[in-house]
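Since every read-out is calculated from the coordinates, none of them should be taken as a lab result. What you see is a predicted model, and the numbers here were worked out from it, not measured in a lab. Cβ atoms are built from the backbone, for glycine too; each structure is taken alone.
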Structure I
């Protein structure tokens, strides 16, 4: 059977139609990285996440948590109390993200001075290595 439509290649995030692209978009999002980082220390309530992650809005925290829950990376547990208590935790799949995301965080910290110097040189019109 021959078709005119290109075949979807799974596992190729460089193709726009590959589902892995959406997964990379999710785990590469800055809010996801920070939420997973907080939850790697243990379960947290919405208000705890909001206080811990400086600069995130309630709307963005809600959207990101919903997406992470949908993707099976975060579990939302509602406790039958008055008022209801809701906690968020990493699932087993979510916990597997901790090591690579911590490695990225460590890399960013280790290279902060070099990157900042490069940005300043670039912004000053010098380019990399002081040459333009």
Structure II
């Protein structure tokens, strides 16, 4: 749950900052990195970051905390979304090792996926594992 909170807060911070300033100046991201992408500025990436990797992980965190049956699928979706986000980002703008944000969040996605797929977490959260078989 701590990693999900970290992702949610990071997504909210990055997303809000990019929506407020689509030029990337507030986050010290040069707009020039978007030259080979489909984006003219950081507004659309900021909205994606804000919603899919900000608000959604916070909602999933609530589900995990309350032990809601849908939270396992939500955590799985956040893990995949983060891995896809970093993969597409590297594909579109390249890999930037300094600061190591792409590496950090790519690893976070993989760690989250590993945790979500671990048998103990699956048993406690996955709906199909929590239901008694019908006779």
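Structure summary
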| quantity | calculated |
| --- | --- |
| Answer label among I, II for the case where distance in nm of label points 7 Å out along Cα→Cβ at positions 33 and 49, calculated from the coordinates, equals 0.8 | II |
| Of the structures I, II, the one that -21000 was derived from, the read-out being helix-only ellipticity at 222 nm (-39500 (n - 2.57) for each DSSP H run of 4 or more, over all residues; to 500) | II |
| Answer label among I, II for the case where distance in nm of label points 7 Å out along Cα→Cβ at positions 73 and 97, calculated from the coordinates, equals 4.1 | II |
| Given 1.41 for Cα Rg over 2.2 N^0.38 Å, calculated: source structure among I, II | I |
| Structure from which 25 was derived, relative contact order in percent (Cα under 8 Å, 6 or more apart), options I, II | II |
